[in-house]
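The structures considered in this document are given below.
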Structure 1
Amino acid sequence: MFGKSSIIFWGGILLALVVSLSVNNASAQVPMASFLCDQGDGPQVCVVYDNGEVKQVTDHKARTLAPDWSPDGNYIVYSANIQGGELFDLRIIDMTDPKKPKDKDLTGKELGVKLNEPQFAPAGDPRILVYSQALPQAASWDVGFLTLEKGNKPGKLVNITNAEGQGINKDQKGSWSPDGTKIVFESNRDLIDDKSQFDIFIADAEGRNAGKNQINLTNHIAPDEWARFSPDGMQIIFQSKRDGNSEIYVMDIDGKNLKRLTNHEKTDRRAEWSTGGITFETQRDGNWEIYRMDPDGNNKVNLTNHPKGDNGAIWSPKGKRILFESKRDGKRDVYVMDANGGDIRNLSNNPDGNDTHPRWNPFFELRSVEPGQKRFTTLGAVKRGALSED
């Protein structure tokens, strides 16, 4: 009835369908992102799926802060003051089976120190960047990392910014390079004209070199803050008030070839860099909006363009979509949009509290297929239309 070639053809089609169904079924089980959700009793860690399903994965009577994903999408680390007061320890959620998340104390019993703003290293050995007053050799607030051993057991705590006594004042807001070998951070250790201000520093952050080769890249009397590496790790973007108000600048990782990317009388801040471009927050339209621009500062476009404030843009791993926070539907919710500002939708849709701090699951866009094609509309009217500036 069927020839050999026909059997091979239909066999191939059947196999493709089976693989497609298997992949799509697996994709449906992968959380798209995490965020801090507040149902009225304080923030907890929630995850959201691309179909709009939201699942709460912690339940603490404690302050919960800053969830961040491991590079493989299997774990979420966050800070919580389970022990009370200002003693924030790290906890980790095993998301290997998203239907049965497992939350456990990572540092409280073993280390018992104040650890904040955890960030998994993007590459190399499992390490978590932290901001703390309780790192080894701490002189003040310092940036360092916690190593993880087999079974996610806490290993060695390493002080990067005060490794050799350099961090005599406050070091903060550390951020990994794409290859995990360096960090950029803010420090007010250097006085200029007898005044203390934050400058952007870079330091080695791997193995025995952690804390070595610390360089003040900006060294300016005006505050320089919010440093981020370019996707290729060769440049650093940051914000500065050196021209009178907050503007976005870029420089090479040795501090050379400084260039101002924005030039507006209103505040431009919190730039985030992706292969899809650079986003930043600005008040140039009368309220906080999220803009995108090219790496050279050209082609500035208002992505959100709404009378209510929009903040906290976070690029997806492949630079195709952007998470952000907005009050456009009442309380603060987590939203997602395409890289060009289209297809805005409310992901958290929580009428009872504020939802903040969205973070992409790194594994979500790294699958062989794109997310499901279901689309959901945002609650409330959304004014669209790109607005170009300077």
Structure 2
Amino acid sequence: MSGLEQFPRRCWAEIDLAALERNLKSIQAALPPRIRYIAVVKADAYGHGMHQTVARLMQLGVDMYGVANVAEAATIREIGGGGWSILVLGATLPEEAQYLFEYDLIPTLSSPEEVELVDRMAAKRGRTLKAHLKIDTGMGRLGIWHEEAPRLFAAIKAAKNLKLDGVYTHFAFAESDIEFTDLQRRRFMNALAKIDWLPRDQLLIHADNSAGITSFTEDSAYNAVRIGLLQFGITPYKQSLFAQVSTSPIFSFKTRLSLVKRLPAGADISYGRTCKLRRDSRIGILSAGYGDGIPRSLSNLGYALVQGKRCRYLGRVTMDQTIVDLTDLPQEPSVGAEVCLIGCQEDSEISLAEFSDLAGTISWEILCSITKRVTRIYKTSAATG
């Protein structure tokens, strides 16, 4: 035992890998058999931990991994992912390109210039590298603008050392703007029609992610889907096809009470005197703050579960501590008592969605904001059902 591991936990996250397995099986069961599963595990698997989640996913029959950059891809290879295809979803910087070959990665290419650069590098190494092309249908980030797609297709066709493995796009507002998403789909299909020199059944064609999966009719050209949040039990939007798929959150966020004390009515508390107590109060000090991942925007707004009851945050969330109101609890909790910030305690729950909504942000930002000083604990029991 070394470093911080020797000390008692003040704040920690629990990751249920058995629930991850159940979620993935549910998603796979909902997909038509012909649809390939791209497991998106960027940003340390959305804060769940790259090593542990990818190791579990390797047992479950995913077809490909999606990551943000070559460093994340290298991590998967080091875990033992030699037999899996890895798609780099972000643009590859010139000085990173050598690692595409070292780790046998699939780059996303958005311009003829990128195609030519990677093709030259492949030629020097005597290698053939798979690549995916990205079409910008209205997101405005990576990808060539859909009307200019023939230039990109011509470049990849001329490349002697690149193999076109897939083409994809990214929807800007799939969760609610049906009209614009349909426009993006038409733009994408029109662009694909320009690849008349390669049968579509030789390509991975993908556009949908967890937020809005509606593409998979029998005659659809799409044959792959990118799944990130949903496999972690987070249904991003109710409009998603997968809103009806049975998944459960695999992440919970917990801390402990470091102090319990009483203060009189009228006391001004917290930085900036941002809370005045309206009654004689029993308060608790949580061993967590924004330095752990509780957003400062939850000041005077958030709740924590103590003894299965909701206890409101009082005053500002500070770097290392947060004050909560324990006055209405039937019994005074002891110092060191477990507190649930996200997840379930007894019969009560604070969901990640509720926590995020109160903070004025989105679930995936919260997950990516839980800091490294929060110990991750992995529950590894076998999945059932």
One of 1, 2 was used to calculate helix-only ellipticity at 222 nm (-39500 (n - 2.57) for each DSSP H run of 4 or more, over all residues; to 500), giving -7000; which? 2
Winner on relative contact order in percent (Cα under 8 Å, 6 or more apart) once structures 1, 2 are ranked, highest first: 2
From 1, 2, which structure was distance in nm of label points 7 Å out along Cα→Cβ at positions 97 and 313 = 4.6 calculated on? 2
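Give the label, chosen from 1, 2, of the structure having the highest value of mean count of other Cβ atoms within 10 Å over residues 49-56.
Numbers: 1: 15.2; 2: 19.2.
Ranking 1, 2 on mean count of other Cβ atoms within 10 Å over residues 49-56, first place is 2.
Assign the value 5, 21, 30, 27, 12, 3, 2, 1, 0, 0, calculated as P(r) over Cα pairs in 10 Å bins from 0, in percent, to the correct structure from 1, 2. Each step should come with its number before you reach the end.
Numbers: 1: 5, 21, 30, 27, 12, 3, 2, 1, 0, 0; 2: 5, 21, 27, 22, 14, 8, 3, 1.
Among 1, 2, the structure yielding 5, 21, 30, 27, 12, 3, 2, 1, 0, 0 for P(r) over Cα pairs in 10 Å bins from 0, in percent is 1.
Computed from the coordinates by the stated procedures, all read-outs in this text should not be read as laboratory data. Note that the structure is a prediction, hence the values are computed from the model and not measured. Cβ atoms are built from the backbone, for glycine too; each structure is taken alone.
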